[in-house]
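These notes open a run of structures that come right after.
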Structure 1
Amino acid sequence: MASSTQTLDRHPAAMTNRAGKYLTFRLGDEEYGVEILHVQEIIGMLAVTHVPRTPQFVRGVINLRGKVIPVVDLRLKFDMGAKSDTEKTCIIVVQLNGSAGAVTTGFIVDEVCEVLDIPASDIEDAPNFGQGLDTDYILGMAKSKGTVKILVDIAKVLGAEEIAQLEKTA
């Protein structure tokens, strides 16, 4: 009984850490959120230069004010299939931690929606989908405006090996 009490004591603290401001965006019919503190900027689509021999989800690189940064197609990373860019397609620019320091990376999304302040009481753990499915990148499920938004830990969307590949690409 004491161990279940300890688990309950830790759970609210973990949920409180997830509360905060999230930039929400669309991929297909679903809405996702990323902590606003991780977002450096949001830009419209730029010309992307394809880099040979990179993973399928790496669209290529862009020139962002004189700095070459790798760009990841989040639809492809999430196995959602490719989609043609539209006037709403955006790049969310974030900083990831690589072996050589911070790696500026762009994530292509279908559309940026809004910034929401999500309280801990509106965030639940991701459901258990069984073994073999990696959901470490999901911070939780947020209930907002009658819908569910998937909160993403952008630092865990890519593994260490994938970030190392991005470092080499840039």
Structure 2
Amino acid sequence: MLRRFSRDSRGTAAVEFAFVAPVMLLMYFGMAEMTQAMMASRRASHVASTVGDLVTQSSSLNQAAVDDIFSIGDTIMKPFPTGTLAIRFSSIKADNVGALSVACTKHKGSFGDLTSTAGLPSGLLTTNDSIIVAEAKYTYTSPLQKALPNPITFTSTYYLKPRKSSEVACL
């Protein structure tokens, strides 16, 4: 009887499936979560790029225009929740001796105003020149939290030249 039981192969597929199924499910959910995180990262980068592009198309911006630009950033992030999205753009200018200063900065979310030019790459500006620094920060929290149990923060920074004037003024 013991010999017949040891040679019986019925049910081995079920046992193998019981071993493999949890690993396959974890891989499936992990891939789904990673794909969602990659989409959120790309959208946050697209927000920074678009905000910078819109700002550089103006010679001056009032608060209503700034609010419209930030709402466009929120729209780009859809269908992801925008509660953790932070957007900032700053106009940096160099004077006639090349000293950098922050002409204006506007933000939405937890960024705060840019007060220092210390983080700018060297050689970015020449004398009597200006640039727009557009930044987006987004904290992604997976809805499943199986493969990605902790939130991930994505940041993007773009440097763009003003198009219609030498400097973008904030009113």
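Read-outs: derived from the displayed coordinates by stated rules, not from any lab. A quick note: this is a predicted structure, and the numbers were derived from the prediction, not measured. Cβ atoms are built from the backbone, for glycine too; each structure is taken alone.
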* Structure fact -> Comparing 1, 2 on relative contact order in percent (Cα under 8 Å, 6 or more apart), the highest sits with 2
* Structure fact -> From the coordinates of one of 1, 2, Rg and Dmax of the Cα atoms in Å, for residues 70-141 alone came out at 15.0, 39; that one is structure 1
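Rank structures 1, 2 by mean count of other Cβ atoms within 10 Å over residues 30-37 and report only the one at the top, that is, the highest.
Details: 1: 18.4; 2: 14.5.
By mean count of other Cβ atoms within 10 Å over residues 30-37, the leading structure of 1, 2 is 1.
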* Can you spot which of 1, 2 the value 25.4, 98 was calculated from, given it is Rg and Dmax of the Cα atoms in Å? => 2
* Asked: Which structure, out of 1, 2, was helix-only ellipticity at 222 nm (-39500 (n - 2.57) for each DSSP H run of 4 or more, over all residues; to 500) derived from, given a value of -13500?
  -> 2
* Who wins on FRET efficiency 1/(1 + (r/R0)^6) of positions 22 and 46 (r between Cβ atoms, R0 = 41 Å, to 0.05) among 1, 2, i.e. which is largest? -> 1
* **Structure responsible for 14.4, with mean count of other Cβ atoms within 10 Å over residues 78-85 calculated and labels 1, 2 on offer** => 2
